[in-house]
Each structure stands twice: as structure tokens, then as C-alpha cells.
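Laboratory data are not the source of any read-out in this text; all were calculated from the coordinates shown. Since the structure is predicted, the reported quantities are computational estimates derived from the model, not experimental observations. Cβ atoms are built from the backbone, for glycine too; each structure is taken alone.
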Structure 1
Amino acid sequence: MVYNPYMEVYKVGGCIRDKYLNLSSKDQDWVVVGATPDELKQLGYQPVGKDFPVFLHPESKEEYALARTERKTAPGYTGFEFYAAADVTLEDDLKRRDLTINAMAEDANGTLIDPYNGKADLDNRILRHISPAFAEDPVRILRVARFAARFAELGFTVADETNELMQQMVDNGEVDALVPERVWQETVNALSKKTPARFFEVLRDCGALKKIFPEVERLYGVPQPEEYHPEIDTGVHTMMVLTQAARLSDDPAIRFAALVHDLGKGITPENEWPKHIAHEESGVPLVEALCDRLKVPNQFRELAIIVTRYHLHYHRAVEMRDDTFLETLEKLDAFRRPERFEQFLVACEADSRGRTGYEDTEFDQPKIFREAFAAAAKIDAKPFIEQGLQGTAIADAIKQARIEVIKQARQPYLA
């Protein structure tokens, strides 16, 4: 068995941050200083890292990484050269990280090691970059925005100098090197946080939103009728809808649909403002293009499209004719995909609530749709087959029966 008196192990990163925020942490990260890959292998650690030396502990199976530094060699977030050797110090390793609050460590005795004042920034609720090297990796802009979304309820804000540095990264084109898969990975992660709107607000503050989500950026400054939208600005409305979606559901697919449902308003000719005639249908190609560009998974894409296309049908639950109501259920594929239909309803309810003064309003539309659908879904072919009907006559009978029960279900809300 190898013995190295200079080898030291430190707990680092997010688990230290979360400890001082009194938050639970799923994983623990470890850094090994003063050792070589061969020495770790001889101690029973299993190598798993491809780009730099990462090992699994022989007993706990937690990840242990050799202390390393990195040097920028090419544009983008993959253009780095890593150096991991026994002479790399803990401070060297911590310095390459993104934010001060993520660059703290503890030794074997639980003593805090904080060379970049992360604890002070943690106490003051500040997201601050460690060094100018932050600007070398555009993914860090997304990470800062994601941390802002995660910790918004704790009062965290982005340091002015960090926001300025991110603006410079946008201006010099570093953000253009981001690959779609990584953008989506960070986005869906942010959509799962408690305050997802902060992710997009931080991106907008530094100018990255217009590069990464130009369709969303375009909504800002576009007015809506004040009668229905006291907040007026479509971009503001979109963030309010996303916030309401986060209140109503933990489902990131619902939150994504809330984010993109009004993209069509961004291309309404100015001479038609504040109205947005047929913005639902004009928004669908924009949603499709965004999903294509970021390689958005189908379950997100499909829900986003139906919410974009049919959210006004939802709002007109009372005004629609009974046969049109049934047609809407069929277009939503509600009878075959009731789970997605429920997602649709929640996203549309978020749209209703995502307006100034309506955040806590109870609307009839969710009840109308759920009750009418439940009644219509109970109608099946068996009774009509027993009556001797065949072929299209069965389909016609089912349709008429569904229209009738939809009418009965909606009747209490029509007065």
C-alpha cells in the first residue's frame, strides 16, 4: 500500500455552500491535494474522469478529483487545457471555480478554508465571480443565472462587477460559442428551481437573453391591451406567467410552455399594437424554431406548441359553442393523452394569473374544462354498438353524446 505524507483531502464546493445556508446537499465533492493518479489507483480509487483525473472512492464511491488548474486555449466552454499534479495547491484549485460561494473548502477537522471570501458573500447574499478567468467560460453566465433562480428567495443578487463582466462576455462574442445541448441543460435545470423567472431576468440584465433566447427578448417593450393586461408589457407578462406556473406546478415542461406561449406577440406589426390578432398561430413556428435550435426534448416541445396554439381557446371556455368545445378537446388529444391535457390546463391557468392584480384569482376555466372533459371521457361506444349502430354512425353518436354532456357540464357557468 502506497503512503504519501503530503496527500490531503478536502471537502469542497456546493456541499460547503449549502451547509452554511442550512440546505440539504445530495452530493459531497472532494479534492485531493499532493497526490498523483498512480498513487490514488494504488490506494484503490477507480478512475472515471475523461478530461481530468476524477476517481471513485473505494468504499463510499463518492467522486474525488485531483486538484487542478486550467488554461484557456480556444473559444467556447470546451477550449481548456487542464493541469493536475501534486504541486497544485488547494487555493489554485478553488481559484478556477466560478463564484466565491462555490470556492470554499473544509479540511478533515471541519475547519473552513475560504481564500476568496465566499463566506462573506454568502452572508451578504451576493453572487460574485472569483477572478477575471470567469470570462473564459460562457457557461458560467448560465450558471450564475441558474444560481440566481435557485437562491432568489433567499435574497441573492448578482454583484455589479460580475454583471459587468458578463456583459463584456456577451459583447465580445464569447456567448456565441455556447452549444445548444449545454444551453438546454442549464435552462431546464433553472426551470426546475423555485424562481425560474430570475434565470431569464439575469440573462437579460447582462444582454445574454437576446443572444440565447431572442424570441423572449423581443417580447419586452411590446404592449398589450391594458384592459386585460394591467402590466401592459408582454415581456413582463411572460415572466409573471412563468412565476405563476412555478407556483402551480413543479413540472419544468409546464414552466417551459408558460415561457414561450406568447412568442407570437413579439412579431405583431407595431401598427396593430396593442392588439395581437392570431398571435397564437403565428407563435407556433417561433416555438418550433426555438425547440429545433436548442434541441428541446419532444415532451417539452409538444406541450409548448399546444399551449401556444390553443391558450385562447382555454380562455374562451364560456364563450365557445358546445361542438367547438369538443373539437378543442379533440385537437388537444385530451382523450388519448389526459396527462398532457392536464399540463395544458395548468399552463393556461398560469397565463390567466400572470397579470397584475390577478395572481391569486380563482378562474372558472380550469373547472369548466376538467368537468366537461370528465363527462365527455365517460362516453364510449358500447351502448351504441348494442343499439345496432355501425361504422361512422357510432362515431356520430359518440360525438353527439359528448356534445350533450359537455353542454350539461358547462351550463352552471354560463349564467
Structure 2
Amino acid sequence: MKVFLVGGAVRDGLLGRQVTERDYVVVGATPAALTAAGYRAVGKDFPVFLHPDTGEQYALARTERKTGPGYYGFETRFSPDVTLEEDLARRDLTINAMARTESGELVDPYGGRRDLEERWLRHVSPAFVEDPLRVLRVARFAARFSQLGFRVAPETLALMRRIVEAGEMAALVAERVWAETARTLSEERPREYFELLRTCGALAAVFPEIDRLYGVPQPPQWHPEIDTGLHTMLALETAAEISPDPVVRFAALVHDLGKGTTSRELWPRHIGHEERGVALIEQLCARLRVPTEYRELAVQVSRQHARVHRMAELRPATVLELLEQVDAFRRPERLERLLLACEADARGRGPERRLAPYPQAGLLRAAHEAASAVRLPPEVLASNDGAMIAERLRAARVAAIRDRADRPG
């Protein structure tokens, strides 16, 4: 039995990046041998074991053969005679197909180290086309490593297009699509993920609501970048710069989906796109089984972002209505996330607005603080008239918001 460190730990070690988890491949062993040594089996589709002391993953060397469409259309073979090179050959990119022996020697049968040095994301073998999930994975690695100068090899991009043209993206299950996308939203440059998917044609197959935004114009006085698809990418890029929160980044990504359904006769105006976008967000989130936390913030940002941008013009009663609709008094953290997404939208409009201040956020925070500080007299609270209490509280909060807005500074 031989044990090899594989995958991301080897790659990141060579790049000088922090290694956060380690995976191992075991050659020349059986499930019974690992179980007898105290390892705990956890794999459903193929043998994966957890080390009895470290909890790290150890997988038996295996090969895969395509037997059907999609991510699950594979037959897996594992046995003591499967070699390390055979196991590495089934991996997606050469930079992920390296290993280290227990003594630290690098095993690199497919040129991963060279591609690391030359900054290429390149497929290992023609079998790359057998798994449509690899299109998303390559896009995710582009989002992670593009700032280091990595780009997709032309021949790999050609295979990604071939997968899309064969209709294989339709075979992906929702959970896998969202898992890759959610991880991407925490990467350094999530914009690269969606732009690469568009380049290879996969965006229309996986995220048609986003793909539909390209070519849709906006009023140039508000959007000097004109194109709604470009604005969406700029908003996502800005969100990634101002917040590490993937929930905020997702909200920025989908805040303008409604513009993709505006009739051409009405371009470049998009009256009512905020509410139309809500239905599209609900549709996208249902299809990909997006967690509730993401969906709820995205819905509120779509519905409220235009009002937040006009914060200085809103009547106090309208400001309170906005705060109530986003549930800001019970969930102040949602308000903060909403303001970050709105700021990303406002600043994601070309270089001249990239560093512009966003005073609306401060105004809404101040209004929320003033309204939250309101306390009704004990005699009012002691009454049994719930409707009266609610009316008095609302009136007091409106007054507090008005007083705060009138106060200098």
C-alpha cells in the first residue's frame, strides 16, 4: 500500500498559497485493509475513508468510464492494481493532477508543474468532455486564479464549447451547479466565472436569466456602460471588492434581472424592472435550489435598490416603509447586506463611478438608528389595543426619521 498527497494541496503548495485541506490517494489497497487499519468509510459511490486520527480523506485509486449523460453517468472501478497515473488521468486540469509521495517527491505525469509556471488552465485528457461539470469547475478556477495571470488554454476552451454544443449542460443536477457557483462567489474574482461561461456558451444554458441581459441597453445618463450585462458584471466585481460575503455578491449579480424582460419598444427605459426581477430571482433560485438566505436578500435588493438610490428624496413615511419591508428592525444585518449590494450597483457603472461615494447608505443607516431608538410611553404599551400601539409606534418612528433627516450632519 502506498499513500500519495494529491490535488489542491500539491497545487497550492507549489503556488505558495496556504493549504487548507489535504486529500490522499491510496494505491495497492482494498477497502477491507483500510477498515482494518481503523479508517472510517464515508464514500457512497466509491471508497473514501477518513483517517482515524486526522480526519483527512483517503480515497482508493480509481478509474472512471463514461456510461451515460451528465455528472452521474460514470462507472467507477477501483482495485489494488489501479495505478497512481491512472487515477490522476481522470482529473480535470493538469494543475490538479499532481501528487507527492510520502517522502515529498513530486509525481507529475501530465505536465501540471509546467502549466502552473506558465499560468495555463489545461485539461488532462480528451476524457475532459465526458463530464459537463468540468465546464463550471474550469470557470471557478479562472475566478480563483485569474489574478495570478492564469488563463484557459485554447484547446481546453474548445472542449468546453464542444460540451455545451452537445447539450450536456442540461444533464447537470441543480445541486452541483449551485455548489460550484456558491464556491465561486467566495473566490477572488467571481466575475471571471460568469464571463468564461458566456465565452464558451454555457451561460445561456445554466443562467439564462443573466445571459439575457447582454445587449439590453440602459439610459446613458445613469449607465455610461450602457449594456445591462456589462453593468451586472461590474456590479458583481464591485461587490467582490467591498464585501467578502457571497450572499451580498449574489444579490448584486441578480439585482437587475427584470431588465432582461423589458419590451424592446421601451428601451432604454426599464419601468417596473424591480418587481419583474423578483419573479425571475424566485425562478432561478427554485431551479438551482439556492438557499433561502441568498434568495431573500436578492429579492429585497431587486425590489428596493431604486428606492435606496433615491434615499435623499424619499418622504419619512416611505423610508419607514422600506425599513419595514426589509425587516430591518428584527434583522439589522439584512439592512447592512442590502446597502452593500446597492452600493455595488451604484458604483458598478464604469471607471468614473467606481470610487464614487454612496451617501445613501449613511442616510438609511441614520434613519434606521433613529427609528430603532423610539420607545412608547408605558401607559400606551399597557393598553390592550394592538392596532393603536402599532399606529402610535409607526407615527413616532416617522417623526424620528424626519427629525434625523432635518438635523445637520
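Between structures 1, 2, the calculation of FRET efficiency 1/(1 + (r/R0)^6) of positions 274 and 386 (r between Cβ atoms, R0 = 25 Å, to 0.05) yields its largest number for 2.
In this comparison of 1, 2, the computed figure 1.2 for distance in nm of label points 7 Å out along Cα→Cβ at positions 90 and 106 is attributed to 1. Largest in mean count of other Cβ atoms within 10 Å over residues 178-185 among the labelled structures 1, 2 is structure 2. Tell me which of 1, 2 gives 1.00 when you compute FRET efficiency 1/(1 + (r/R0)^6) of positions 218 and 346 (r between Cβ atoms, R0 = 25 Å, to 0.05). Here the read-out was taken from 2.
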